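These notes open a run of structures that come right after.
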Structure I
């Protein structure tokens with residue numbers, strides 16, 4: 001069996017990983033961050049990179065270095081039932097309920113909707129999303145070829161079109177950086193830090209990790225240490241490429257205000273930049289960039305989710321799940337981007353702290369041999385904070401969902417938990433839970449029981 005991987009294979013696997021992560025959301029968030037941060041470009045970008053690059057890379061490492069056979073196996077370190085429930089919730093979130101439908105609605109909204117009569121939007125969205133998911137369905141039927149589809153073909157094509165726009169903006173700059181606005185004036189780093197959550201990549205990393213591991217195994221690598229080594233090397237390649245593109249896109253946004261003005265979202269900024277440089281051809285260029293970005297991400301998500309659901313429900317075939325997920329995603333996509341985002345935010349606010357704590361525990365477990373009690377108590381304490389985070393986000397979108405008892409709990413957390421105002425109130429409970437779990441394992445004499 002092969003025991004070494006060439007650099008070209010690392011590059012292909014890394015490019016595949018980049019392609020699965022980098023969707024339309026990864027384009028529109030940094031360009032808007034650039035416009036808003038202005039002269040505070042660097043602290044805002046660094047904060048964004050911590051969560052948009054650092055957390056997904058840690059998620060990939062958590063799967064690779066822990067020796068887990070995917071998210072369910074890793075989450076079962078808390079408890080087998082938790083492993084099933086948490087995995088189902090995460091895969092449904094990054095899958096057919098929110099992320100996959102968004103891969104169809106974002107390119108439609110950004111690349112096509114501005115040029116369609118409002119009364120025809122519903123009909124054209126249905127047609128576009130149908131064709132989109134038929135293509136995704138075709139390419140997702142054979143998961144063994146996903147590295148070829150995404151790593152060798154779709155991602156390079158996407159990068160070519162994207163770099164045409166980026167290089168043009170560097171050679172022909174639109175203007176100088178403007179003064180920062182909003183929260184970026186006094187708190188650029190933490191604002192960028194929170195903006196990185198919007199990419200959803202930390203959640204996706206827990207699902208994509210097993211796809212990378214399977215791609216490595218297909219190269220003949222079977223030893224756990226060699227798989228872990230190949231995982232972090234491929235991950236570094238992917239994250240370095242993402243970091244470069246994030247920086248360039250953020251620069252493009254920061255330098256654009258003088259030429260195109262400000263807009264309410266990154267999609268409109270991208271459209272204006274493309275039209276500024278290339279006129280009507282820019283519209284076509286942007287549509288190609290957005291469609292390719294979302295197409296490759298959708299294929300990666302459908303493949304990951306179908307493999308997971310087939311593992312949980314083995315009586316239903318992988319190809320059947322591909323069809324089911326594409327069909328459900330098509331239906332939900334036609335509810336529109338606004339509705340998808342509105343209902344996704346509360347779920348993300350609930351799941352994100354749990355996912356981050358699980359990633360951190362997995363990375364630490366190989367060093368400190370953490371027992372199950374540490375996992376269980378850390379996640380237990382985190383759960384009660386993330387539940388209220390999700391509730392607050394839900395009430396912001398649906399005030400009718402307000403409950404007096406939850407309002408009282410939210411006020412209590414706000415008064416006692418450090419960093420709660422910036423969405424990091426889960427840190428102290430997670431640390432306390434970990435320490436109590438470690439103490440419990442010592443008392444019970446199970447400190448040597450690694451999980």
Structure II
């Protein structure tokens with residue numbers, strides 16, 4: 001095969017794919033709908049195999065250094081008193097707060113900066129039409145240009161429009177009955193380094209989490225069946241949250257006031273993406289566009305960097321695109337299916353609707369946080385599913401390291 005690849009989507013999965021494909025010598029273009037690189041976003045964590053991928057990229061320590069500084073998780077009552085507490089330094093890599101806790105935008109930028117040395121990024125454009133052929137994929141952009149590629153990688157988000165062009169009506173979403181809003185608010189003097197999680201009746205919760213940018217990351221959640229709220233205008237979404245959270249207590253008034261001024265408001269009704277296949281001809285899906293497991297799974301970023309690496313490596317392993325896509329899917333499916341196994345009742349259990357339910361949840365969390373049993377309890381937060389065998393790609397790593405040394409004029413004995 002020739003080596004001309006188009007990636008659509010310049011976030012974690014797309015930038016990881018671009019980094020590795022460029023590293024392997026492919027001619028890579030990344031198209032992104034946004035007019036410029038998108039910073040911002042909420043806290044995510046990388047665990048297990050995802051950290052190994054970053055290690056292979058030489059980015060593991062940088063990701064730790066750019067972490068949020070979050071020191072653990074504490075559930076609190078209406079007065080701000082502690083109900084249950086999990087401190088990361090006491091739990092190692094387990095627990096709701098991982099050692100590698102980083103903002104989505106910070107991780108995406110750590111991947112983007114070196115990726116753009118090996119790939120061409122086109123911001124402010126997107127795919128308008130895509131036609132798959134026997135020898136190439138013809139892509140027409142909204143800018144009016146038409147280009148031909150050997151393969152197209154769709155690495156967009158859960159609502160990917162390009163996925164719908166290629167796989168119309170093949171995604172049957174699994175709605176998780178949880179509505180979520182993320183945004184950045186001004187930091188106050190009493191905001192500490194803990195993830196503070198507060199529950200109110202009617203399935204409502206408020207979270208405040210630290211960052212290293214001098215601000216605080218807020219999250220509002222509502223446990224309820226979906227009703228198309230993700231399609232509303234931002235103004236309507238904000239008005240709706242005001243109405244639902246006005247009497248929630250704790251920091252609700254502060255968060256709602258800051259929501260009106262925030263520059264990075266994000267609202268979604270959580271649903272999983274479940275596809276019977278991730279490729280068709282010369283087009284392949286990766287990241288949330290392929291398998292969004294939702295934040296409830298706790299491994300979305302891990303899946304994104306792992307999937308991007310496995311896809312790029314399989315394209316390098318074989319000149320047959322179909323064979324590469326099949327091998328990629330075979331390697332990733334077990335991890336995805338386990339990650340998507342969050343029971344539908346989980347959001348309801350973690351977001352009680354009654355005061356009695358909240359008290360019961362707090363009691364369970366208090367017991368789980370006790371030193372004698374918290375080691376077992378925190379395994380629930382770090383239940384990483386079966387992962388791909390990355391040793392399959394060790395030979396590629398060695399080969400590329402030798403090529404780097406040769407390019408530097410170092411003789412390999």
Structure III
């Protein structure tokens with residue numbers, strides 16, 4: 001007797017004992033099959049938030065949607081403050097999912113913690129072709145073997161924010177989409193002045209490394225772990241000269257370096273234009289500041305409509321996970337059209353899915369964005385982002401410090417670039433020698 005027949009007999013005997021009146025053997029057989037299928041055991045997926053995800057986002061984008069499709073899966077966020085990822089790995093702690101941005105993911109590669117997603121995606125028929133191809137190429141470039149160790153769920157953007165009140169005060173036309181750095185600097189000159197005892201600054205680019213991202217400058221070659229600064233000497237000259245022209249506008253240099261660009265624009269409200277990344281969460285915390293808008297981030301003439309660099313929030317699966325298939329199901333839900341639309345509309349995240357409907361829906365349910373020139377964000381594309389070295393942060397610090405010395409008149413342009421290169425190589429040599 002085969003298994004189906006045995007199951008049918010068991011059900012039939014049970015029904016006789018219970019006084020069942022059904023005489024349909026097919027119905028009994030189906031009921032037996034259903035009874036034999038057990039629901040999946042509950043699974044808790046541990047997520048290490050290298051890139052922070054709030055409680056609200058966890059419910060909105062992950063656990064809420066999971067309850068509908070895979071109710072046996074729950075994602076729990078680990079505490080990253082007390083337990084850095086390297087310590088989790090060293091102790092052999094349970095970690096299933098890891099979020100990071102591409103820079104910290106590059107550093108995490110030394111931990112050899114990531115699992116290639118391609119084999120895990122096959123049983124789910126996960127459609128990688130829905131993603132922006134350049135974004136996936138950027139993730140693959142982080143590895144040495146070209147494997148896909150994560151998927152991007154948000155892309156940072158750049159914009160030129162402007163304070164309408166300052167422009168109105170001085171009777172100067174508002175900035176517009178498509179401006180170059182040269183045009184933006186000329187406009188800044190017209191709104192940089194002192195009025196009523198208040199020093200108004202026309203343009204704040206935050207720092208020189210921010211301006212260098214759209215030129216794909218990353219200071220350190222991740223393959224050789226040596227400074228890459230002198231290899232792009234002419235590009236750094238162009239960058240430093242452009243930045244110097246901004247801070248050389250009389251009255252436009254900040255009182256001290258290391259200030260908060262967010263506070264200067266949003267709290268102090270003494271900056272007419274701020275060229276920066278996503279200010280929306282900070283603007284939401286200043287509900288009385290409404291007379292602002294955005295236009296396209298300034299570009300270099302030879303790189304029109306290019307801003308920043310691929311700066312993405314990425315989620316990957318740990319190769320030590322005991323629940324890799326269930327972790328992949330979390331990604332399946334996170335990257336569904338339904339969840340990506342919710343994230344785009346309600347949290348101001350830029351989806352890396354290539355369908356234009358996600359761009360069109362950006363910020364639709366965020367009250368602070370009503371009436372703002374939101375589509376200007378999508379008129380520029382990020383510059384290519386190479387793999388970032390674990391020494392990238394030090395290289396950036398050296399570039400910023402030497403640029404500041406150049407602007408302050410302490411050293412000349414060429415010396416500033418050369419010394420940034422020398423300091424970066426010396427640091428790397430010391431670190432690698434430990």
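No value in this document is a laboratory result; all are computed from the given coordinates. Since the model is a prediction, treat every value here as computed from it, not as a measurement.
Output the label of whichever structure in I, II, III has the greatest value of Cα Rg over 2.2 N^0.38 Å, for residues 80-223 alone.
Evaluating Cα Rg over 2.2 N^0.38 Å, for residues 80-223 alone on every structure, the highest lands on III.
If Cα extents along the principal axes in Å computes to 63, 50, 36, which of I, II, III did it come from?
This figure was derived from II.
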